[in-house]
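Structures follow.
Read-outs throughout are calculated quantities, based only on the coordinates presented, and are distinct from any laboratory measurement. Just so it is clear, the structure is predicted and the values come from calculations on it, not from any experiment. Cβ atoms are built from the backbone, for glycine too; each structure is taken alone.
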Structure 1
Amino acid sequence: MSKFLSSEIVETDISSVQHSTLLNHDLAPTTKAQRKWGIYNIAALWISMSACIPTYMLASGLIAEGMNWYQAVITVFLGNLIVLIPMILNAHAGTKYGIPFPVYCRASFGVLGANIPALLRAFVACGWFGIQTWIGGWAIYKIITIYIPGWDLLPVWMSGINIAQFGCFMFFWGINMLVIYKGIESIRFLLDIKAPLLIALGLALLAWAYNEAGGFGPMLSQPSQFVVGGLKEGQFWSVFFPSLTGMIGFWATLSLNIPDFTRYSKTQKDQMLGQAIGLPVTMGLYAFIGVAVTSATIVIFGGLPIWDPVVLITKFTNPIVLAISLFALCLATLATNLAANVVSPANDFSNLWPSKITFRIGGLITGIIGILIQPWKLVADPSGYIFTWLIGYSALLGPIGGILIADYFIVRKTNLKPLELYLSKGEYTYKNGFNTSAIVALIVGVIPNIPGFLGTIQVVNPASVGAFFMHLYNYAWFVGFGIAFLVYLGLMKRK
């Protein structure tokens with residue numbers, strides 16, 4: 001542990017490989033002068049990314065499946081406590097060597113094979129980028145319709161939305177692209193501002209709900225009345241484990257590309273403590289705020305609980321409150337989107353063609369794909385969002401995490417040769433740039449979860465898939481991570 005927390009930082013002189021086709025300014029190791037992020041900055045990163053609308057609404061899908069409020073909040077917290085482990089482990093290489101995620105992948109997958117995990121991670125991020133951008137645009141649209149109600153009467157223009165909704169989506173998309181153009185330091189500045197502001201506003205919203213409702217409402221005092229279907233004795237675990245996997249899947253993406261941020265960390269202690277402080281606590285807190293405020297809305301407004309904070313804000317009539325709320329929602333969504341869903345794919349696409357694709361161009365590619373996936377369809381069903389989207393990609397990314405950790409900590413014992421990571425002919429070239437051991441381990445790690453995934457999305461009848469594979473899919477991230485971890489170690493040992 002003392003070695004893990006060591007402040008050791010490797011300063012790499014890349015002048016000898018400056019003409020390499022695998023190097024550009026954005027993929028080069030950070031210098032000591034660039035490593036300015038302390039505990040507060042890393043914690044602020046996670047507080048800023050976690051304090052967002054999807055986190056606020058995360059418990060809604062679990063309650064819809066039959067959990068009560070405290071079971072849902074505990075599941076959210078526990079899932080993030082578990083994913084914190086690979087998060088801190090993968091962060092180590094970023095801090096020690098100053099390298100981004102795709103370069104980190106070169107050690108295990110090969111200098112060209114690294115594009116496989118990088119692109120898999122990038123395309124998932126594009127999906128997330130689209131979702132968060134849609135949420136930000138939706139917030140703007142709903143606030144404006146208070147003053148221009150005719151917008152709600154506009155005919156459907158494309159794939160279930162009207163032209164005003166699409167226009168707000170594209171406006172918020174443009175703001176994201178502008179910050180991307182400004183670069184990584186502008187994103188850090190945004191995160192540092194957002195973290196304390198969003199915690200304060202979240203607690204203020206909680207206090208308002210408690211005061212207006214005279215408590216936290218019936219969902220917390222009589223939860224069984226508001227659980228869809230309810231969970232009978234013995235049914236809890238059948239819902240808990242797929243839900244837990246979904247919660248891990250929520251940040252499974254960042255557990256891989258966390259070196260993109262910790263490459264700017266001052267020490268290992270800073271990245272470790274910053275993440276431990278910022279991630280699970282904020283996720284649990286905002287999930288609770290979401291449940292408690294939603295419960296209070298039953299008393300305050302009458303009728304059904306209001307889960308969507310955007311809809312809740314439209315209930316206020318004070319223009320100052322509306323303006324502050326709109327600003328807070330847009331800031332929350334913008335900061336989360338840029339940090340969680342743009343930094344990584346921008347680097348990942350850059351790694352595909354370093355001499356031509358810069359961080360900015362990679363960010364633009366991310367933005368374009370985020371439009372094409374039509375994200376408004378992904379968030380239409382909160383249950384499908386958790387049990388199809390989150391679990392589905394966790395089955396894909398779990399094996400990558402297993403391979404990276406096995407390679408870095410067991411095979412190499414945290415010792416990399418930084419310059420070799422940028423050489424097309426070097427130690428990490430393997431066979432024509434690809435490490436077949438990593439590719440085989442990835443495929444083997446994914447295969448057991450394919451039947452369950454196909455059954456879940458109804459491509460294949462779940463009955464024909466079989467109860468075993470459908471049940472196994474509930475543990476998709478764990479299964480993929482464990483199998484790929486062991487297979488990779490076995491294959492590398494033979495080499």
Structure 2
Amino acid sequence: MNFPRSGGVLLHPSSLPGPYGIGDLGAQAYRFIDWLAGSGCKLWQILPLGPTGYGDSPYQCFSAFAGNPYLISPDFLLRDGLLTESDLADKPDFSASRVDYGLLIPWKLSLLEKAFRRFQENASKDLQNEFDAFHAENKSWLDDFTLFMALKESNGGGSWAQWPAPIRKRDEAALSQARQTLAQAIARYAFYQFIFFKQWSALRDYAHGKGIRIIGDIPIFVADDSSDVWAHSELFYLDEERRPTVVAGVPPDYFSPTGQLWGNPLYRWENHKATGYLWWLERFRAILKMVDIVRLDHFRGFAAYWEIPAGNPTAEIGRWVPGPGADLLDTIANGLKDISDDGKLPIIAEDLGLITKDVIELRERYHLPGMKILQFGFSGPDNPFLPHLYVQNCVAYTGTHDNDTARGWLNTAPDKEREFALRYLNIEPCEGSEPSQGFVWDLIRTIWSSVAMFAIAPMQDVLDLGGDARMNFPSKLGGNWEWRMKEEDMNESLATRLRELNYVYMR
């Protein structure tokens with residue numbers, strides 16, 4: 001995969017503006033691509049596009065393969081004759097600045113159900129044939145996923161861990177009966193996936209036509225409450241009742257005295273290896289039909305991961321266990337030869353956190369660019385996150401979805417780090433307590449001027465927003481993944497400002 005010097009913006013589709021409570025794949029997504037192209041940027045980075053579950057997190061999805069139906073555009077359903085104006089008449093009074101998932105989800109699902117009924121009653125032969133072709137192409141994951149979602153719905157929406165044992169353990173007679181009983185719900189969930197991928201594919205094609213490549217995201221682990229774990233229990237450390245015996249997280253460090261307990265089930269890597277890592281190959285092939293480059297989350301976990309006994313209240317007690325390392329990545333590299341045009345994997349290694357020699361060696365073996373977060377760099381001049389220490393084969397960010405905004409960081413940073421940041425950027429401190437007004441765009445300019453292959457800023461930093469625009473607080477439950485930009489944020493003056501940086505620094 002060729003990685004030409006480029007600049008870009010990090011913005012999840014849920015953060016786009018629009019009247020329907022959440023950003024979607026409709027007109028404002030196309031407008032954003034137009035705005036991005038007009039700014040001279042060549043990259044659009046997003047978060048995982050899967051169907052969100054617990055906590056509305058795109059990193060805790062019901063499937064590693066499916067798309068998020070909440071991102072489907074009602075306007076395009078209206079255009080395609082699958083909704084009518086009257087179907088939209090009961091639209092709640094949604095906030096323009098935050099996603100209220102409690103208000104959004106029941107309304108959106110009701111709307112999608114109306115579209116499904118109209119599809120069943122009035123679909124043209126061409127659209128029906130398109131649906132049938134989609135189903136056939138994606139059968140390997142779609143059949144399990146749609147049955148999983150229909151079963152989840154029929155069992156009150158709770159985790160599959162609470163389902164009756166025959167269904168939980170995938171007794172074939174019980175599954176056969178469920179397929180018959182829940183046939184209508186199964187078809188409905190398949191329709192949602194068909195529409196999502198139809199709309200996403202059109203948007204991706206439009207981005208390509210504008211010279212924009214999309215950077216997607218593969219979380220290393222999958223949610224316990226997912227069709228992947230339910231349908232492929234042999235690939236995970238589960239007990240006889242199909243409950244995790246060990247779970248994922250990271251050990252205590254400077255930032256978290258008790259570590260981070262993520263709770264995802266861990267892989268039985270020896271069973272993956274026995275299949276030729278088929279599930280992983282299918283996962284990579286699926287996402288590379290959706291995006292052009294993949295950010296591989298928690299890359300260090302492929303070298304070694306922190307194993308925590310299930311039921312532990314924190315991540316303090318655990319052990320490091322070797323990951324699949326080069327064995328997996330060799331398999332992926334060989335399996336993706338028809339996708340990679342120059343032998344390079346289209347992967348960005350998320351190499352943040354506790355990085356040891358084996359992680360660096362694994363990343364460098366495949367010439368994968370790592371990540372540099374400038375916000376982490378201001379402890380002193382020898383910090384590797386500072387641009388004067390970058391190598392070319394890296395991706396530089398002002399911050400990510402897990403960080404405070406740059407403005408928010410400046411408002412709350414320790415005095416020593418703030419003083420060094422201003423010194424590094426050659427900014428004169430302001431009088432009084434008001435932070436320097438030019439700080440955020442000086443950060444952006446600094447990473448754009450660096451040798452880093454890609455330079456990317458979250459849209460919140462491009463807009464110079466404070467901490468209330470932060471996307472995610474990793475240690476906080478609730479209130480995450482809600483931020484949305486305003487329609488007027490995509491203005492020409494901001495595009496001109498970015499375009500100047502992209503021109504001056506050859507991005």
Structure 3
Amino acid sequence: MSSPAAEPANLMEAVVSLAKRRGFIYQSSEIYGGFNGFFDFGPLGVELKKNIRDCWWNDMVRRRDDIVGLESSIIMHPKVWEASGHVAGFTDPLVDCKVSKMRYRADQLFFSPIVVDGKTVGYVSALESEKTTEDLQAAAESFKRKKAIQGTLEPVQPRDFTAAREEEIPLIPSPATGEPGSLTPPRSFNMMFQTNVGAMNDASSVAYLRPETAQGMFVDFKNVTDTTRVKLPFGIAQIGKSFRNEITPRNFIFRSREFEQMEMEYFIHEDADWAKCHEEWIVWCEAWLKSIGLPESHLSRHTHPKEKLAFYSRGTVDIMFKYPFGVQELWGIAARGSYDLTQHAKASGKPQELFDEATKKKFVPHVIEPAVGVDRILLAVLCAGYAEEDVTDEKGNVEKRTVLRLSPRIAPVKVAVLPLIKNKELLVARAKDLYTKLKRKYAVNYDDGGAIGKRYRRQDEAGTPWCVTIDFDTIEKPGDTFTLRERDSMQQRRITEAELFALLEEQVY
């Protein structure tokens with residue numbers, strides 16, 4: 001028996017601990033103190049990432065007739081990034097603390113005047129979080145008490161540091177020191193990683209690690225249309241590494257400097273109903289996230305207001321996810337018009353047009369772009385799947401069970417094969433036979449170490465949906481059945497080998 005599963009008091013801390021303990025995610029270069037913004041994926045983590053990528057690729061490309069795949073290079077001609085606007089405009093506002101030497105993104109650093117009876121008596125600051133306003137209010141109340149200021153404290157009015165007036169900047173305290181006067185005015189910081197290509201190390205050899213995979217699809221647009229039989233509407237999909245020199249990497253793998261993207265550019269006729277197509281892709285993306293186990297209750301939409309859209313954008317909607325540190329962007333679906341193809345046509349001198357047989361005219365297609373990070377999805381499924389519950393055994397003893405409820409589609413290990421006792425030759429032989437058969441198609445774990453209950457707990461933490469125990473009934477009774485134990489319910493039943501493979505065929509796709 002078990003009590004209802006519950007989130008721990010600090011879910012993020014629990015998820016990070018599990019990720020390290022079970023071999024999902026390690027800090028990169030940990031033996032040297034780590035390297036901020038970079039992570040390594042362990043044995044279970046690399047399987048989970050691969051399964052997320054494979055599910056997306058199968059559903060986005062292989063199971064559709066209108067999408068083809070591409071893999072473009074990480075380092076592209078620097079003119080690509082000039083044409084796309086990344087060299088001039090791919091920037092974040094940077095703020096330095098001159099005392100602590102800490103750096104912050106200005107749009108993630110919030111402040112407010114402390115107003116008592118209509119008079120500003122000081123300023124407070126706080127880094128962005130789901131409790132930014134509460135933190136600022138608490139700091140304002142603390143300031144009023146310490147300064148013994150009489151009167152009524154008015155509610156704080158949070159603004160990010162990019163909105164600070166020149167005369168306010170010296171009055172806003174640094175989050176690092178708590179003292180005003182050390183923060184610099186915001187300045188633009190280009191997030192692209194710069195490198196050099198070739199033997200020379202000068203301006204002529206400057207290149208960049210790509211900050212997104214999208215431009216590869218635009219640059220190869222004509223190659224794809226000229227070498228395949230694609231017809232509008234159609235898409236080009238790509239999975240690959242991207243690199244952004246984030247000022248403040250944070251929230252574990254949510255915002256890092258090296259990450260993996262899954263992007264698709266869906267090209268449509270310039271006269272097509274872009275709003276309808278945009279909505280169709282939003283719905284598709286929401287359904288896909290649910291298919292890999294993300295609960296609908298954690299998903300929401302954020303529509304970018306018109307005044308905050310890029311000048312070429314027709315509309316952008318973000319699918320948001322409720323992470324432990326707040327509701328944040330998971331998947332962006334943008335209607336980008338013909339901007340990208342037009343820019344590359346101008347910069348390269350190579351037209352990026354298609355011929356319309358109906359009108360006998362050439363035109364530049366428009367594009368809908370669903371773009372999502374593999375790492376953000378991985379973090380989302382870990383957070384949504386993590387639970388702790390009290391379990392009572394047959395003797396009435398209560399122990400805590402940590403379980404990772406991952407969808408069978410993406411679970412790193414699909415089945416664990418467990419011989420009841422490891423020193424019984426017939427049990428071990430049958431277990432290894434089943435294990436060998438399963439391995440031909442699925443990621444399977446063989447575990448014969450320790451009591452069967454402890455082995456179940458290990459698999460629960462790894463997110464393994466099913467455990468198959470080879471027991472004495474398997475070899476002594478007719479039918480050649482095993483004990484199948486389900487992770488979520490912990491229910492057990494007898495199952496044959498054929499039924500096991502049928503179950504996996506249905507659930508793992």
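Which structure, out of 1, 2, 3, was relative contact order in percent (Cα under 8 Å, 6 or more apart) derived from, given a value of 20?
Label of the source structure: 2.
Out of 1, 2, 3, which one gives 25, 47, 24, 4 for P(r) over Cα pairs in 10 Å bins from 0, in percent, for residues 288-335 alone as computed from the coordinates?
It must be structure 3, since only it matches.
Suppose you compute helix-only ellipticity at 222 nm (-39500 (n - 2.57) for each DSSP H run of 4 or more, over all residues; to 500) for every structure in 1, 2, 3: which one lands on -8500?
Matching structure: 3.
Distance in nm of label points 7 Å out along Cα→Cβ at positions 176 and 464 computed as 6.8: which structure among 1, 2, 3?
On the way: 1: 3.7; 2: 6.8; 3: 4.7.
Answer for the origin of the read-out: 2.
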